[in-house]
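Next come the structures, one after another.
Quick note: the coordinates plus some simple rules give every number you see, no bench work behind them. Bear in mind that the values here come from a model prediction, so they are computed numbers and not experimental data. Cβ atoms are built from the backbone, for glycine too; each structure is taken alone.
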Structure P
Amino acid sequence: MILELLRIVLLIAVLGAVFGYLIRTIYNEIGIANDNEWTIMLGIFIFIFVLYRNKLQFSGWYTGKGREKLPKRATQCLTIIAALLILAPVF
């Protein structure tokens, strides 16, 4: 359980940093001022949550109950919300 929790924290930190850097770099290159960086990070964290619940949780050390994918509708809604939050500085 502790190993899986450590894995989750590291995944969030590493993926959040990588995606955040990539998106900020892209926005800076095309000249979009991203004053609301919190929307970008919130979108990234929602995306990482969906990725973890649908793919990454099945490759970890935890084998207890509660390991199931998000419903398809929830996955779609959360992915759309994450994309809108990441694209918010464009508008």
Structure Q
Amino acid sequence: MSNDYILSVIREYADECLKEPGWRMSKEWFKQVSYSRWAVGEILKSIEESRFTPPIMVVEDFIRKMDDFSCRNKKTSFIFSVAHDIAENILDVLIAMK
């Protein structure tokens, strides 16, 4: 599978599962959706920049980084935990595509 196809699958997943944050959302849900969308953007950028690395490996590396970052500071752990979780979901999608 081409990286372009995988990028489009990830974008489609994000569009379906992560609605645009809205003002009617609770504060916590708004944060979670916002952080998830940020993580998807970072994953997409990482895959684009790592053209010769299999996307699954890129996502696995992102998961490891987010796990590490989430343990460094209690004040910022939530954003990285959310990013870790969304990356695991994306990894599951990519593995299912094999």
Structure R
Amino acid sequence: LTIAEDDSLGHLVHALNTVYIEDSDKWLRIDARGNVGNCDDEFSLEKDNLAFSPRAEFGEIDYNDNNPDLDERLVNKLEETENLMEMNKDFDF
């Protein structure tokens, strides 16, 4: 996603929460930004309801995946960072 309303300040990663629904044997993505102002992304057992759609014209991408196993390198980077806006973005994975 973009940091600003356009891509002038660059991009950031916005992670969605996921919930496993055992009865349906599937993962559902939940967007914590929802139901603010004109946004109505009511929870559904049938499909993802994201608060905002990715804007391809600004290079935003929805990878449409779920990674239940956390990447230890990412966890370490987040744990050692006090302010995500000041996090060193030049690291290799």
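One of P, Q, R was used to compute relative contact order in percent (Cα under 8 Å, 6 or more apart), and the answer was 19. Which one was it?
Numbers: P: 39; Q: 29; R: 19.
Source structure: R.
Can you spot which of P, Q, R the value -23500 was calculated from, given it is helix-only ellipticity at 222 nm (-39500 (n - 2.57) for each DSSP H run of 4 or more, over all residues; to 500)?
Computed on structure P.
Say we calculate distance in nm of label points 7 Å out along Cα→Cβ at positions 19 and 75 for every structure; which of P, Q, R gives the highest result?
Details: P: 1.5; Q: 3.3; R: 2.4.
Largest calculated value belongs to Q.
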